[in-house]
Structure P
Amino acid sequence: MILSDSRILEEIEKGTIVIEPYDRSNLGSNSYDVHLGKYLAVYNDTMLDARKHNQISHFEISEEGYVLQPGTLYLGVTEEYTETHAHVPFLEGKSSTGRLGIDIHATAGKGDVGFCNAWTLEISCVQPVRVYAGMPIGQLIYFPAEGEVINKYNSKASAKYNGRTNKPVESMMWKNKF
């Protein structure tokens, strides 16, 4: 069951969902629109290694926008910082974004109860497309968690993406044991 707009508003009032900055006009019937932050990043190396810390370079999107190129993975970030203390958040692309040929996540659309941060986006495109900081990029939907959540993300010792940031964060796969 997905939370409706009235339930999202109730949870914001209770503090179990936090969205900063919050703008009521971004609340849909069962989702909240999020926007592309002003920073993008790309990996420094063309060949990545899952066991190594792959470094990225950040850059700011200018007023004129930035043209994404096919074949490149861009890490983006939402303008919105969010906290989700009692629900499972999912980030999906907006249909208008998809119709431009932009994917905003490769596999990481589901958040965890206790996730407190801006969302890092894994952006790719099928043809060159100009994007702008502040443009609507995705939407958050919320599912109730059934039962008590014992191991919230923001209190897990093994959580790799807890630090609050307004810039995209690279993969921390290398911190896993394998």
Structure Q
Amino acid sequence: MAIPSLEIIPATPDHLEAIWRIFQKVTDAGDAYVFEAGTTRDEFIAYWFAPSCHPHIALLDNEVLGSYIVKPNQPGRGSHIANASYMTASAARGQGIAGKMCQHSLQLAKSLGFRAMQFNIVVATNEVAVALWQKHGFRIVGTLPEAFRHASLGYVDAHVMFRELDDIG
């Protein structure tokens, strides 16, 4: 589904509360993110707005519908590989917002000089996310047995997903 007026722009402190509300709902669900329910606002800010992160928002009619960050996956000799995290507001899921954020983040990562992007822990039971990342060129390069403690399913596998950025214009 196309969202013609969707803007993806750098996040500012003015967007913090809207992103925080999305973060709380996503992490409280306990099915896709490593953060525990009850992660504090200060912990969220320290992670999402860290100096090495590049937070962005998906904005439609002045409403924040999602957010992502791009950062180095590792320090030093691993810093040429990007890592990204995405969150979409529950009411906005299924509208193509995560895919647009993914494409935007790949372009941003390339422009920042990253050579590839790696997701360290994509919950295997989150089949929608796995399929979306594959649609955007990521491949599963490894599966970590029972690496994620799912809120309702217990311990489930997680994938490491990777894609080069050489085809990004």
Structure R
Amino acid sequence: MVSDMSMTLSRPRKRLGQSIVELCAGIMVLVPIVLVLFDLTVIVLAVQLNDSTCREAARVGAIGDPDATACKNRVLAVINRANKGGSSMLSNFSLVTCTNTVTPADIAALKPYGGPVTGTVTVVTQVDVKPFVVHLIYAGGPAIVFRSSQAYPFTFVVPNTAS
């Protein structure tokens, strides 16, 4: 009976060792999966934030004077606000191009009597993402670059300056 008791006490010890080995093996599989899921989440968020920032920048660029400098300043203000509000992984939005279809000659042709000018503002933004696991795999290689392009129509009324 004593030998039965000693076998009963030694079995849980072997099972405990087996459980620890299985736990370690499971963690070695689960941790990379969780890190990859985290990276994919960061990438999806970066794409969505870049798209919404580009859309808002194009909308704001289409409001007001269609002068190229004024339009670009409004677009840059939206991008700077997105950079301030972003996290450290997603705070590197940049303006690639900001173009509008209205030329200064179109506006000058309507002076001094004024009138409506229609066109579109096209904004291209990009965000560079360096996810955690991808950064480790590529040993500090280049970031993943995502670009977004949005066009927004506008109508501007050139004021009547005739006296």
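Look at mean projected area of the Cα convex hull in nm² for each of P, Q, R: the largest one is in R. One of P, Q, R was used to compute Cα extents along the principal axes in Å, for residues 17-96 alone, and the answer was 41, 35, 22. Which one was it? Corresponding structure: P.
Determine which structure produced the value -8500 for helix-only ellipticity at 222 nm (-39500 (n - 2.57) for each DSSP H run of 4 or more, over all residues; to 500), calculated from the coordinates; the candidates are P, Q, R.
Values: P: -2000; Q: -8500; R: -19500.
So the calculation was done on Q.
Each of structures P, Q, R was scored by relative contact order in percent (Cα under 8 Å, 6 or more apart); the highest score is held by P.
Values in this text are rule-based calculations from the coordinates and carry no lab data. If you're wondering where the values come from, they're calculated on a predicted model, not measured in any experiment.
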